[in-house]
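Participant: Heads up, there are several structures right after this.
Where a number appears in this text, it was derived from the coordinates with a stated rule and is not lab data. Everything numeric in this text was worked out from a predicted model, so none of it was measured. Cβ atoms are built from the backbone, for glycine too; each structure is taken alone.
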Structure P
Amino acid sequence: MEEQSRIRDLKGVGDKTEKLFGRLGIRTVGDLIRYYPRSYEIYEDAVPISEAEEGSVCTITGSIFGRIQVGGGRNMQITTLYLKDLTGTLKVVWFRMPFLRNTLGKGGTLTLRGRVLRKKDGLVMEHPEIFYPAEKYREKKNAMQPVYCLTSGLSNNAVAKAVRQALECIEIREDVMPERIVEKYGFMPFRDALMQMHFPDSKDSFLEARRRFVFEEFLVFVLSLRRLKETEDREENFFPMEEKPAVNAFLQALPYSLTGAQRRVWEEIRADMMGRTVMSRLIQGDVGSGKTIIAFLALMLNGLNGYQGALMAPTEVLARQHYETILSMLEKYDIPLRAELLTGSMTAKEKRESYRRIETHEASIIIGTHALIQDRVVYQNLALVVTDEQHRFGVKQREALAQKGNIPHILVMSATPIPRTLGIILYGDLDISVIDEMPRDRIPIKNCVVDNGYRKTAYQFMKKQVGEGRQCYVICPMVEESEALDAENVTDYYEMLQEEMGENITVGCLHGRMKQQEKDAVMEAFGKNEIQILVSTTVIEVGINVPNATVIMIENSERFGLAQLHQLRGRVGRGKHQSYCIFMTASKAKETKERLNILNHSNDGFFIAGEDLRLRGPGDLFGIRQSGVMNFRVGDVFQDSAILQQASEAAGEILRDDPALESPANKGLSKALKQFITNRNLEETL
């Protein structure tokens, strides 16, 4: 069996199962063996009941104390027992498993493994895995069991069984990485590494396998960036600019002065736009450092030189907000340029009028979403495109705009603070400008790290802030409750909080499964203060600017990376009022407190990113993935920065010896690179 073989060719995979695998993007055996587990269940030693920690998954061995009870309604029967050992007693519940009363009612010792939560009547273990009799646990002890991302109708066991079968019978003809690279860095053979990724013999063997695939992933990625950089280096500036006195007049008229960092970055951008080659630049700046005004200066210089510029935002709400901000500046400072808004939700008539004004060059600054690059939009001398990191301007988008004219200047804005050496590798196709200074009038956010016992006090504090006319965010890591992972979920939390806050305060709900129009409607209502408290997942991490929001409370904060927490915190502190961030955590672990205290004592995103790198070593494998920079299957640019550096150096060596990757030794790498570019281009068109 080869990698190109259909998933259907595996024993036990019929039409129905093939379709279920297809939902996960698995269509071939090759897709399957590279569908790595999202995490692993590690079966460790049992702990005494007295040492069971709130919020942790643990194993407990004991005897049943008293009678096993079954209660609740017909649709949700709850089985309850009390497990006792020499150190204490723990309440245990299962949902929809009434038969356990007969199965476990014979008595004896049993072992349970599950998450321990704090409820009104104390600590409770919910829906644990059962090992009865207790000796059965020995068979799994110290093992690492793969846990895959699933779709409805497909069990974890079914995926694991199919993967094991595929690994046993697949014929792997070539390795992606050249043999000399494998030898130089001491990597496992490809087939062995695949087996250890899915079914590790030990944590050490898993780490070695993971190191290999992280390196491979980064190597292909860095090579693709080098290819793009080589292409862009040859691009000529078809839109030469000249100085315009109105730009300096605008800067003089502003009620504040640019910071030194803002002035430096603006000079770099201005030099690019007036230079010989096309600009391809990243503005990297912390939340609130003033990137938007720099982007406006670039759009203004561009427009005054007779060209059109586009600002592409990740959401319609944010696009509309940018439009209103720019429109007000154009009017207030009497700048002779017209702004135009173009989004997908506009009516057909509104779009026709917008298309006409763009095509006739009535509009010099066009703000919108991906509607900006639709076929029906015809530009006149589109010379500058400003885009956001979350919707990074990719190859297909550049081609789409190139077909409308010559290659425009590209300016990417990023609020993800990453160390400069890491940025140079990640954004190898872009020059980097860093705004590392905050405006003087920015009021620092006050932070606190608290446990769940502080929640009622936090609610009272939010009520007080709302009473003063302010607004609040509450961030939860999940949408709906899951038996596998207990965390504060948005849908239930929203209902509970609305009841807690009373009828005079409106609570809203926002999460990624909502349709875009629903999300935009909620964010617009929050922006108008029609919603006072917004309960949301991390979809607001890059979102609307609400200066009136002064409190953000992040539930289960231990489940997020530091850099992501810092991005979330950046939703407040944007106005003239003092703002507050409350990091709520159920964990009592020393490491968790150390991590969160970094945020408690610092609002500097670049310092936090560096500390994130220091603390999140290769052993930190099972937490929430770092988000906001790049999406890799295995690698994490923060956690695996050392491997990224090695892959970058290896890419340089390979390209020096074989720039076109034509040698037989680089055949597998060349094939993987072509596939990567094809897949990335496909993603950008979706």
Structure Q
Amino acid sequence: MKKINILLALTFAFAFGLTSCNVLDEQPRSSFDPSYFATDKGVEGGLTSLYAELRSLYGNGYVYSSLETGTDEYTYGQSGGSENFMASDFTGTPMTPTNSDAGRFWDVFPYINTASGVIQFAEEGGMDKGKIAEAYFFRAFYYFHLVRNFGGVPLDLGAGELQYNTNSTRTSVRNTVAEVYRRCIFPDLEKAVNDLPNTPRVTGAVTKTVARTYLAKAYLTYAWWLENPRGIPTYPEINGKSVGYTDIEFNGDPAHDAKYYFQKAYDTAMAALTDTDKPYDLEDCYYDVNVPTNDRNKEWLLWADHTEQSDLYNGVGKNAWGNGAAPENFTSWFPCCNYTLMSIDGTNPVQRDLVPGLGRPWTRMAPIIEVFTKTFADKKLDSRYDGTFTYIFRANWQKAAASADKVSPKTLPGANGLPIHPGEWGAYAADIEGHNYGLGEPVLTFLDKDDPNVKYDDKNAGVCAGVLPGRADFVINPSDITRQLYPVLWKIGPYRTDNGTGFGAGVNSGSTRPFVIAKYSELFFIAAEANVKGATAISGNTARELLLTIRKRASHWRWDNNNGEPVDQDPVARKAAEKAMEDATPQVITIDYILDERSREYFGEGHRWYELARTQTWDIRAAEYTMGGMSFSEHKSSVVERKINPKNYLRPIPQGQIDALEMSADEKKAYQNPGY
């Protein structure tokens, strides 16, 4: 195989310590040599860089947009009209090798090389096998991202297949999808499962359960790829075919069909769920999975870490002006509408604050109307709508006065001329469930369902919303959201504990919260999907029974997030809610239902494109959507059609990488995915 360095294999991973919570406490290093990996310090340095790279993918708004914009969850927002966002949405601007935000995934090759260095030289040096298993996990983890985005990719970075590379060359050969899975992803994750401990060696380190989760997901994804029910082409071709391909034999391991891998996915997920030694479990309420006062909870398996306790372990200055670049966690800016444009009598009633559901508004992405009319149609029994979005925007202008020691209006005239009162910021001390609102009165409410009595007129020009008789808050129907004004994603929003009664110095900084990558709950979905696809289930653990565990949990309430008050759900009421949720669950579970349920559970968490691409439903489920106009006041919605073709199931390799190849024009064309 020819050698490669267009993958930046010589630009070694830059190692950062990850958190003040005793995760990985290494000082930065700009490069590693083979002998260094044969020492304890070298292994620690290499592993730290692998965890640090998570921040380049998770918390990066552009990577996030590439996995959400253009799906049945998000489209582009009012300020997301640039070429890359439009290309991701497939509503007119074609995706190319120069405008695809998914191209950032190609940048993981240096970390794959680092993982190979740890594996190769730490094993020779007799280092701790549990730590080496972490490197096996990350090599598979990063290859799993690559193969899902681009198809087959190189296993040889210049020094031989899966070997640590120190050579400088500019040629490359892509392996097939089957080779990437069967020569690297599966064996690496199986090795990680065998050698990783049940309990993380430090907070946030990968474990046996984390490895099992990704192994199960890899088996599931590969099974779909083998089955290929809709004839989606792959690349590079296998035996001259881009469709109709079959599994192959490797090193005495016989070829297997899709059914085999669906069963492996189910069995691996269930092994993780039934392991009595694991430290993970479901939280009792969905709200507790994402509330910032409970970050790094027992349901989180893997996350890209940040902290307000230390700039070093945060990866960037916690009060530095955020520029929208890794390693900042700036994901929450993208789906945040510009609520600060609302104005009443010259005052912005809701001002920028470092609380979940507010934060810095970039308005790059907007949830489509069907999210609120279909996906989250049940907003009362199912707590996940309330635990996902900010749909009530509360007055906080008095907090600005507290910050600047200024006098501000005690009330503002809201809808129907009725007064709106802010929170009592000066007297406010307790942190209420991580919100820090001070519970000002509602200024704007997105209604649970369309109300024909809502009236929109020019009298509300400062808020550009409607009114209902007797209400002081302005209102918007779910079918009337626009690309500029919509419910904000609460669960990934920022949170600071060091701002006192003011807005704080870091209001324009990246979030200091970790970005969760994998959750224990996904094991239930993986096993359920495999069962629907034909895997034999363990008694009591069919697809419906597994999903009922998740859905019953969704009926548990202890806190009304948007109204800011506790919920008294006594045991009798909870049982009744669980029964109602069970009755609302179909007897026969389908892939479409699993995808609906996945969206309710993981909405906006950066998984959606992978889910739709794996199940080959992306071009069907995301073919069209309904949306209002570009401004606050354009509430009249229309249907927008997308043009997603089979070729788009593979992303284009970045043009800069193609240009750097020392190949002929024809060879470069053959290296790129077809159609780009």
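Participant: Computing FRET efficiency 1/(1 + (r/R0)^6) of positions 302 and 342 (r between Cβ atoms, R0 = 35 Å, to 0.05) gives 0.40 for which of P, Q?
Facilitator: Corresponding structure: Q.
Participant: Compute mean count of other Cβ atoms within 10 Å over residues 358-365 for each of P, Q and report the one that scores greatest.
Facilitator: Largest value of mean count of other Cβ atoms within 10 Å over residues 358-365: Q.
Participant: Okay, next question. The value 22.5 for mean count of other Cβ atoms within 10 Å over residues 310-317 was derived from one model only; which of P, Q is it?
Facilitator: Clearly, the read-out refers to P.
Participant: For the read-out semi-axes √(5λ) of the Cα gyration tensor in Å, a value of 42, 27, 26 was computed from one structure; give its label from P, Q.
Facilitator: Clearly, the read-out refers to Q.
Participant: Please state which of the structures P, Q yields -8500 when helix-only ellipticity at 222 nm (-39500 (n - 2.57) for each DSSP H run of 4 or more, over all residues; to 500) is computed from it.
Facilitator: Q
Participant: Here's another thing I want to ask about it. Starting from the value 18: which structure in P, Q was relative contact order in percent (Cα under 8 Å, 6 or more apart) calculated from?
Facilitator: The structure behind it is Q.
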